[in-house]
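Just so it is clear, none of the values below were taken in a lab; they were calculated from the coordinates. Here the structure is a predicted model, which means the values were calculated and not measured. Cβ atoms are built from the backbone, for glycine too; each structure is taken alone.
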Structure I
Amino acid sequence: MQPPAPFPVALRALGLLWLFCALAVGKLQLLQCLPALAIPGIVLALTGGLLLAYHYAGSVRAWLDAVDLRTLVFLHVIRFFGFYFLYLEVRGFLPPDFYAAGIGEILVSFLALVVGLAPLPSSQRRRAVTIWNVLGLVGILMVMFNATRLGLVQPWSLRPFAALPLSLLPTLLMPLLLATHVIIFLRLLREADSQGSPGTGSGSG
């Protein structure tokens, strides 16, 4: 396996700037001033920006395509933040809807470890990653849907998401997680196409 390409310096600088802005938004609790529908709008806009960068910026795409697919899966281990959902829900700081969301995120993060670490042949690993990716994407979309619904009917119930650390979910983590789900799908499709093309699959296991 070839080592991944060096992480682009410009992308590293933009990533640090994005992290600084996300921390500042949480520190100043700026999300609290926005209407409920603005939050999922921010998530989708940031996700779209990441995917546009992947599509149009050659250095970004080259680096991400050179990274082992399991590395993108392991990124989702951070979804063990579901335990924090459970903690806040039990203490009454989040509505009961987030109990199921916390369980779902914990399950997805645990399965990310299993899929990434299990000694599977390449074909079985691709199948496992595909199934995990569908489950993970559905899970995070359900979290977004429920949070948007609660924001419309009970806006005060989402006040914890306006401050750190939960403010990092809409401003940083969810866009990263959504974008990597899409990128994983695209890479799996390209791998399937390359293996199915005449003259490209011979000799590969």
Structure II
Amino acid sequence: MKPTIALLTLALSIAPAAHAQQIDTRAPEQMLKGTIDKVMNAIRNDPAARAGDPERTLQIVRRDFLPSTDFMLTTQYAVGAAWEKATPAQRDALYREFQTLLARTYAIQLTQLQQDGTQFRYAPAARPAANADDAVVRTTVVTGGDTMPIDYRMRRTAAGWKIYDINMMGAWMIQVYRRQFAARLALDGIDGLIRYLAAHNRGP
């Protein structure tokens, strides 16, 4: 099992339409564990997802994972300085297309974690202070004899802690996409990046 953050990228919330959210008072590692347990249990209890169906897995990711993320922030950081120059409509399109990319690639990665006995281990979040608004939760995925560390960067929001960046195999998701997006922005501008993401999401 060798998923890469470039493809995953555990993002990283391009959540469904805005609804009133309850405040989640759990610590970052507790929120993350609850989210991942919910996703994995849903996959294991769904025959199609358990068999590796990427579309059904994607539905579960959208329903159970995205509400625990802040992919709007992820998009802003990945786009970089161009975000400030983008119109509201362009920002919405970037956010929507990038969310689709992250959700689909995360679903694909989850199809590789279907082995019985897969374990997720969580370390307490590393925070510089008790009232800090940013935290890193270090996890380890053990499956099929392989061990893979995955770090999640989270921020405190009015609704609770949300995931906005993921580090797998030494590469943070935002850094990976920032490099890719910078090249595309330099070549085709904001609208070009939107078209690129949309075409990628449509597939061949």
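If you rank structures I, II by FRET efficiency 1/(1 + (r/R0)^6) of positions 87 and 143 (r between Cβ atoms, R0 = 41 Å, to 0.05), which sits at the top with the largest value? Between I, II, the highest calculated value is found for I. log10 I(q)/I(0) by the Debye sum over Cα atoms at q = 0.22, 0.23, 0.35 Å⁻¹, for residues 63-102 alone was computed and gave -0.67, -0.72, -1.26; which structure, I, II, did it come from? Comparing all candidates, it corresponds to II. For which of I, II does helix-only ellipticity at 222 nm (-39500 (n - 2.57) for each DSSP H run of 4 or more, over all residues; to 500), calculated from the coordinates, equal -15000? Structure of origin is II. Here FRET efficiency 1/(1 + (r/R0)^6) of positions 47 and 167 (r between Cβ atoms, R0 = 25 Å, to 0.05) has been calculated and equals 0.15, so which of I, II was it run on? Here the read-out was taken from II.
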